[in-house]
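Once you scroll down, you'll see the structures, which are given as structure tokens.
A short reminder: the numbers here are calculations on the coordinates, not readings from a lab. Computed from a predicted structure; not experimentally measured. Cβ atoms are built from the backbone, for glycine too; each structure is taken alone.
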Structure P
Amino acid sequence: MLTLVISIALFIALVVYLIVIYNLLVTLKNNVSRNWSNIDVLLRQRYSELPKLIDTCKEYMQYEKETLEKVVAARNAAASATNGRNLKALGQAENLLKSGLTQLFALAENYPDLKANQSFQKLQTRISELENDIADRRELYNDSANRINIRIHQFPDLLVAKLFSFTSADLLKFSEAEIQDIGVQNNFKDK
């Protein structure tokens, strides 16, 4: 009789433990989704601001058509990757977009009327703020993705994860160009 009671108690403890693990994995999975949604919102806000910036720049930068087209193409590629939730393509498109924006803002230095334009200043500030917010949210997303990836590969969580088909979350990776020293001193050399 005592062994039956112990067996039932162990079975109940095991079931409760599995429920706790399952609920933890669900929470982690939802955190990844929520953090991705936060990035998605910011990316969409930035994508909606970029055409306004391009239109403002077009008025002043008639000779910089190639740069403007590069930014538009990168924006479209990034928006497409965001919609498809393709993190690898998004990382590549974001790198192109960031490079294009950097070039665009650098070229704006050659156009004093553009730099003085209030719409341009507001848009440039807004996009820079969004860039910072995206970087912060990307860090949160990667942390959430890393947490679930660790849990679904640890024992005994691994058993529950396999049983209920939990999968690893992709990390939003930085490119080598994005983490390298940008060489600010080159911007101050006489041309």
Structure Q
Amino acid sequence: MNSKKVGKKLRKLRKSFDLTIDELAKKANVSASLISQIERGKICPTVVKLWEILDSLDTSIGDFLSDAEFKNDIIVKENERKKIELSDSNALYELLTPDLQGEIEFLKITIEEGQKNKNKNMVTHEGEECGIVIKGKLKVILGDNEYILEEGDSIRFKSTTPHLFENIGEGPSVSYWAMTPPSF
């Protein structure tokens, strides 16, 4: 989804809550200028910022980015996966489950070489998640701890622990993640 589509959807969602830009900015603890720039398609927020803004509206990223119903309720064809790619990030998120309605969420995350979280904002949410690195090298930061995962390595942790992922290898990092309950 490009920055113009993200902006239009955010404006529509904000207006559905009958909020001004200033009111949403205060609620999400971000600047009104950021909300305005996103809504006008001038910038695309990081995943963390988008998560924070949508969380203040009780909306998941998955629900926000959903354009249409899936054709099949149990199978996701590779070429029909919902993809989340933000303009200021080298990460691509692909939803491997048909929707976010069940008790588990399954994602493929591809992070291009050198991708680092610029502002070091970590994510927290309810539940538990586990992942396995299929290709490359991934640093998983959990609170004050850092773990280096290489191909074939896996990890499990409580999602209430602040966390973020960084590709520290050469070439893309590809990993698969299961989360319960769905939170993306």
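Observations on the model:
- If distance in nm of label points 7 Å out along Cα→Cβ at positions 138 and 170 is computed and equals 2.1, the structure in P, Q: Q
- Origin of the derived value 53 (percent of Cα pairs over 17 Å apart, for residues 18-57 alone; candidates P, Q): P
- Structure (P, Q) behind the derived value 4.5 of distance in nm of label points 7 Å out along Cα→Cβ at positions 106 and 154: P
- Value 20, calculated as relative contact order in percent (Cα under 8 Å, 6 or more apart), assigned to which of P, Q: Q
- Of the structures P, Q, the one that -27500 was derived from, the read-out being helix-only ellipticity at 222 nm (-39500 (n - 2.57) for each DSSP H run of 4 or more, over all residues; to 500): P
- Structure from which 0.10 was derived, FRET efficiency 1/(1 + (r/R0)^6) of positions 10 and 34 (r between Cβ atoms, R0 = 25 Å, to 0.05), options P, Q: P
- Of the structures P, Q, the one that 2.2 was derived from, the read-out being distance in nm of label points 7 Å out along Cα→Cβ at positions 2 and 82: Q
- Origin of the value 0.15, where FRET efficiency 1/(1 + (r/R0)^6) of positions 98 and 114 (r between Cβ atoms, R0 = 25 Å, to 0.05) was derived from one of P, Q: Q
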